[in-house]
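There are structures below to look over.
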Structure 1
């Protein structure tokens, strides 16, 4: 029955939901693989101390992305059917301004740090701010393409961004600045593609759109930070509590485990786009989505169960120590996808307050359980905390937020 449904749905690949899902999935996988390749090449060409400093700077640029989007990436998708390019232009101007301010503040805060001594200069300051703004523009243009149901352009951007490792070979003499510049040039390629092929964007503030989307943007901004912050903080918690080696095993196992969610997350994003444009039967579409996602998760879980240790061994024999964590993370994905899809439905209905509550609850539970369970079980305790957190949230959704008002799309 499941196989028949999947075969039937795959014949309908012209449907925007599936077409966008495929391109978003490909884009996510391309970005993940390219990231591993970039740092692998950097580690072979550059001194370890340069790689260490550069990794912090690249992480800072990624942090600027997250903070500078101001939740407007969600509003761009949800309100695009109504405001079109007016939404895109407003999001573009405000997020670029935010990235300029946030990146400048970051430099001013860390400029006196001993770890960055000898790195900061006028040229570096200029490049860091420019590449931070390029990263924000890259994200907005990618989101704009997805909102327009043209996710193939987002995929093309990710392909160009993945070529950033090539710049590493010609910038070796620049050390830390060379690694950061290679990363930034990759972003710049994606931005140039966006300006050429993702047309019609008009950099102009539309105050009607901003007023209408303010609460939605703010709520999603808070929810997104609450959702992502624990993941960024956890490596530090593991490092402090159990040491450097276990921190490495944790990072790889946790990263590999969450790669399983690339395709469900892509389908979830496509569902958000189609729900924002209007679906004739959201319930029917949701049932199909869940069937396909769960069939995929069953196959992925079986693959990890039998071949997980071989995947981890690619990073070194010692990384097999993270196998139990990897298995728990993969099994928890059956809870994670339901919570994430529910939060997407809340966004479609513009019930952003409930989404904020869910992700704040997730952050508090995950950080609390992790700290307690790491001390008792080691790095697999993070996995126990992860699956327990999402299990409790799922119970919370069933018991507390049972009444769901389904919209009638015409």
Structure 2
């Protein structure tokens, strides 16, 4: 029996226990996991260094290595995520719709766990911990398939998690990780309808497209982030530059990083020179439209640039004639992730919010806030860009489905 099938069977069996746990039992387990993460932090960091070293030897981009790398601050963030999730309301068992028929039949809609959630992800070993605690709190089990670039880190984190589960008297098989990094296992995992209830891909466009096209298991699509910021003609220049700087350079390898900035022609000559200075001091490569190149000395943008998620210190800039041109550009190239308008015009702000149909739409704020932790969810399974079931950061409620519970008094249908 293959590792994948063996672990899928174990995890399916564990769902019967997970879905019956009380909130107190689940919280206790998550706190034990956080203790083990803290206790084993030196070992986790040691294993992570192995992954980082291999990534550097392969010549991976700095931004991608940043996604892979763990440090004391990020370990502390993982521990803090555990505590935050513990303090969140347990969605399981919530009755969020109920009505009484004239014949006395009580029909209620109740939140229940999805079951076995399979996560296929690249880099970012903190996802291993976040996926586990969110699944656990929402009564689900989780089958992890991380990338080969983070295998040592992921195995070290899972080891600590399993020790936490063991100390809380919960089945260690509530979480399993596929240690075999053969990519053929991903395709096999996508066909395990007998054992897996939902697949969540978390990574680049190639991975997400492959999962969506090849999975027979239902998929919750977490999307590519071609995020936009539109600088309206009334925008405060100094504050706008700070937001663009933050959205591009804080962590350029994340999906909520801005990739394209649209600037109203009436403000372009005022903002572009200083924006260029700020970004180039941080090694950002700017690619501009013809009008942008006429104002500042940067590379020419191509059609491909507007449709590219760089995940790197690269930014495309386009000067637009008016508000409507900005809207049309975003509608054409957006992946439905996060878009922002910088403006002092209330009418334009409200028009932007109404006309842009992305998972997160901002007024005068950085797109970097699209994150489960920032949205008060403690952690996230990813950012969903689809419109059905879940949209935006995927937290506890998004990891539940519902069932109807009907109470009667020996009722029969007439």
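Computed from the coordinates by the stated procedures, all read-outs in this text should not be read as laboratory data. Owing to the predicted nature of the structure, the values given are computational and were not obtained by experimental measurement. Cβ atoms are built from the backbone, for glycine too; each structure is taken alone.
Tabulated data
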read-out	value
Label whose coordinates, when P(r) over Cα pairs in 10 Å bins from 0, in percent is calculated, return 5, 20, 31, 29, 13, 2, 0 (choices 1, 2)	1
Origin of the value 3.9, where distance in nm of label points 7 Å out along Cα→Cβ at positions 178 and 378 was derived from one of 1, 2	1
helix-only ellipticity at 222 nm (-39500 (n - 2.57) for each DSSP H run of 4 or more, over all residues; to 500) from the coordinates reads -28500; which among 1, 2	1
Read-out FRET efficiency 1/(1 + (r/R0)^6) of positions 290 and 362 (r between Cβ atoms, R0 = 30 Å, to 0.05), computed value 0.90, structure in 1, 2	1
Test item: mean count of other Cβ atoms within 10 Å over residues 186-193 calculated as 17.0, pick one of 1, 2	2
